[in-house]
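All of the numbers you see were taken from the coordinates with simple rules; none came from a lab. As the structure is a prediction and not an experimental result, all values here were calculated from the model. Cβ atoms are built from the backbone, for glycine too; each structure is taken alone.
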Structure 1
């Protein structure tokens, strides 16, 4: 089960990272209005991290949309300190007009920066580590038998 989880996590991370290039390449610029910013606390069993959130509104294809994506990735980066996450959202102020990037196939999922996020690669690394550790554990248990 751990092996499948690791493979899935690794594959998703690599897929999400490579998809960012396609999304950036096909995106169109639109004017957007920042409607709010915040830093969300993400708590897991072992740790706590912080996710920067910038909410914005824009028009595309004659319709009004809202989004809160900073990067073109579907996974949101999280930071170990609140101050680091805050430094990301401090670039934006409520009411400010900014450039957002929107793709025709997902007009409701605009993002604010054309920079690739490395967060999916971190997920892939965790997945590969799980695969490696699981494989080593299985091999060791078979050698002992």
Structure 2
């Protein structure tokens, strides 16, 4: 899904790669040095889930996730694939509690919605709960704040 590939030989060599290779030499491990596969696109095109990807710009920040449109992250791979297969994705929500559905077929997920424009309801939007019924698989995640 993440389509890892090694940094191409024909691209300009990042200083970081040179430094890593020099360090392996200092430790006597030159023969074991190799370019680790990265989950970065090095050519313009679409990934496995159909998302248009940009070629990496070769800054040397490939491992840390430079936001240049080339990173095959969870958002452009697994979440996109789930969406393509019919998953519903809710953003800006804070799950408060989950309970088994009364019909025993799935779960009710109760959440506070913190999406755009909700702040006009002042403090009420922090306490008003919504719910959705999940009949199959439910994944909960937290984004970095």
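Here are the numbers for the structure shown:
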| read-out | value |
| --- | --- |
| Structures 1, 2, by relative contact order in percent (Cα under 8 Å, 6 or more apart): label with the highest value | 1 |
| Structure (1, 2) behind the derived value 6.3 of distance in nm of label points 7 Å out along Cα→Cβ at positions 25 and 129 | 2 |
| helix-only ellipticity at 222 nm (-39500 (n - 2.57) for each DSSP H run of 4 or more, over all residues; to 500) from the coordinates reads -4000; which among 1, 2 | 2 |
| Distance in nm of label points 7 Å out along Cα→Cβ at positions 9 and 97 derived as 4.5 - corresponding label from 1, 2 | 1 |
| Highest-scoring label, criterion being volume of the Cα convex hull per residue in Å³, among 1, 2 | 2 |
| Distance in nm of label points 7 Å out along Cα→Cβ at positions 41 and 73 - structure with the largest value, from 1, 2 | 1 |
